[in-house]
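Undergrad: Each structure below is given as structure tokens.
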Structure P
């Protein structure tokens with residue numbers, strides 16, 4: 001089997017590999033989505049500070065009731081609580097709403 005795989009790699013048929021981790025054992029198992037409302041013209045300042053937050057995995061600007069949508073990933077509810085506190089103390093954030101992701105049905 002190993003020789004067959006090596007031959008397919010040499011021919012360029014196999015170009016890479018990926019790993020899928022069993023749900024429940026992956027790093028950053030707590031995932032949440034936070035909607036953020038920003039005061040007046042402070043969006044750029046808030047975005048800059050959010051970019052520096054290690055637990056913020058993705059960061060998006062939006063329209064409507066919320067100005068920013070971010071994905072938070074962390075290992076425990078205790079660290080999640082601390083992250084929420086840090087983010088909510090950022091100058092220029094007027095309101096937030098956070099939902100913990102329970103499951104994924106399509107990735």
Structure Q
């Protein structure tokens with residue numbers, strides 16, 4: 001597992017859209033906190049899907065997106081509060097607390 005912090009002032013590696021795209025393209029899964037809510041990008045046989053993890057749980061979640069086989073299509077079309085994942089990881093990284101790559 002790789003861990004990233006999203007602020008250049010933190011002790012850790014910096015993650016941005018390019019790094020996220022690389023990990024997704026290599027089949028990795030991503031867990032991140034955005035506005036204090038835990039999300040998980042799962043890689044299944046149907047493609048990538050975004051899950052919102054229930055507070056206080058590491059296993060209970062709900063699907064909040066359709067499945068996409070293409071990572072770029074996934075990042076453009078999947079949204080959290082009307083903001084695409086592409087925009088979140090390119091323009092709103094200050095709202096992402098920490099990222100785990102599996």
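Undergrad: Out of P, Q, which structure matches 17.6 when mean count of other Cβ atoms within 10 Å over residues 65-72 is calculated?
TA: This figure was derived from P.
Undergrad: I have -8000 for helix-only ellipticity at 222 nm (-39500 (n - 2.57) for each DSSP H run of 4 or more, over all residues; to 500), calculated from one of the structures P, Q. Which structure is it?
TA: Going label by label, the one that fits is P.
Undergrad: Using the calculated result 4.1 for distance in nm of label points 7 Å out along Cα→Cβ at positions 17 and 81, pick out the matching structure from P, Q.
TA: Checking each candidate, the match is P.
Undergrad: Here is a further query. Determine which structure produced the value 37, 30, 28 for Cα extents along the principal axes in Å, calculated from the coordinates; the candidates are P, Q.
TA: Of the structures listed, the value fits Q.
Here, each number is a calculation from the coordinates, and none is a lab measurement. The shown structure was predicted, so the numbers you read here are calculated from the model rather than taken from an experiment. Cβ atoms are built from the backbone, for glycine too; each structure is taken alone.
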